[in-house]
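Presented below are the structures under discussion, each in the form of structure tokens.
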Structure I
Amino acid sequence: MSTHEATIRWHLAVGEAFTDNRYSRNHSWAFDGGSVVVASASPSVVPVPMSSPAAVDPEEAFVASLSSCHMLWFLSIAAKRGFVVSEYTDTARGTMSKNALGKLAITRINLSPDARFGGDRVPSDEEITAMHHAAHEECFIAHSILAEVVCTPVAR
């Protein structure tokens, strides 16, 4: 078992009102390895200037964490199968809608991974699909969520 840590920090700016619900949602995420990310509520949920479009919002981070986990597993599986991945890009998209309980949630995540290969062996489309399926089956984040996760690799 492992533990993962993030420290989330927010503070009320000097002189800023709070009870009118117009306070800044800007905050930071500090991770155990030392990285710090500027975060905010999504401008689609909380209007600017109380949110920051330049910051990462929790919904984006959720989608990115799933995509990242899937990619890391895919790279490992490809390496074990003797394929050299030279580049990997995924434009992951999360859809927010009401879930079965009527609550707003990320109800679907579409991954669109595009893996490029080098080396002497290039996998067939069937082998690529199988590696993505295996990556999804191993992904810790995919095992941790209730949203439907759909992986649609980019066709070459």
Structure II
Amino acid sequence: MLKDTMKILKSQNGMSLVEILISLTLMALAGTFVGGKVYDQLQEGKVQSAKIQIKSVADRLKEFRRDCNFLPTSDMGLDALINKPEGGRECKRYAPGGYIEGGKVPVDPWDTEFIYESDGKTFNIISLGADNAEGGEGVDADIASKDL
């Protein structure tokens, strides 16, 4: 029995160069497919992260409105959440330390500042998406608080 096994092992030849190249090509194709799916998931994760960030900033704006009885205008910007606004309407009950921990207005997942539009009564927070340009589809689409 041991002799038969040894004969079989000795008679087996290694893989030819063509077989190795075919194997490498198949592995590369599989890797490309998997890599593409991973990249797509990463981009979709950034879109979800932007939505979460926008909702969080919107919640901070609502806190500001509860304390101050108005929203920061577009001119005041989101900076009003970290620094008490000067000039214009005065907020007498502005939270010590502001409304955002760390004293820094967050940026979207593509490292771009959010666009803030407000007339003092309503607001809209916008991320321009992956392409950092208005419009677009998929991960390039604009994400706005009014649409969430």
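Every number in this text was worked out from the coordinates using simple rules, so none of it is lab data. Bear in mind the structure is a predicted one, so any value in this text is a computation, not a measurement. Cβ atoms are built from the backbone, for glycine too; each structure is taken alone.
I, II: which one has Rg and Dmax of the Cα atoms in Å, for residues 64-135 alone, as calculated, at 14.9, 51? Walk me through the intermediate numbers first.
On the way: I: 14.9, 51; II: 13.1, 40.
Answer for the origin of the read-out: I.
Between structures I, II, where is distance in nm of label points 7 Å out along Cα→Cβ at positions 40 and 72 highest?
Working: I: 2.8; II: 3.8.
Sorting by distance in nm of label points 7 Å out along Cα→Cβ at positions 40 and 72 in descending order puts II first.
Please state which of the structures I, II yields 197 when volume of the Cα convex hull per residue in Å³ is computed from it.
On the way: I: 160; II: 197.
Derived from II, not from the others.
Ranked on FRET efficiency 1/(1 + (r/R0)^6) of positions 32 and 56 (r between Cβ atoms, R0 = 35 Å, to 0.05), which label among I, II comes first with the largest value?
Working: I: 1.00; II: 0.45.
Structure I gives the largest value of FRET efficiency 1/(1 + (r/R0)^6) of positions 32 and 56 (r between Cβ atoms, R0 = 35 Å, to 0.05) among I, II.
For Rg/Rh (Cα atoms, Kirkwood Rh), for residues 16-103 alone, which structure out of I, II has the highest calculated value? Intermediate results must be reported in sequence, preceding the final value.
Working: I: 1.11; II: 1.48.
Going through I, II one by one, Rg/Rh (Cα atoms, Kirkwood Rh), for residues 16-103 alone peaks for structure II.
Which structure, out of I, II, was helix-only ellipticity at 222 nm (-39500 (n - 2.57) for each DSSP H run of 4 or more, over all residues; to 500) calculated from, if the result is -15000?
Numbers: I: -8500; II: -15000.
Label of the source structure: II.
Given that distance in nm of label points 7 Å out along Cα→Cβ at positions 80 and 96, derived from a single structure, equals 3.7, which label among I, II identifies that structure? Could the numbers behind the result be given before it?
On the way: I: 3.7; II: 2.3.
For distance in nm of label points 7 Å out along Cα→Cβ at positions 80 and 96, the value 3.7 is produced by structure I.
When distance in nm of label points 7 Å out along Cα→Cβ at positions 24 and 112 is calculated, the result is 4.1; to which of the structures I, II does this value belong?
Values: I: 3.4; II: 4.1.
The read-out was computed on structure II.
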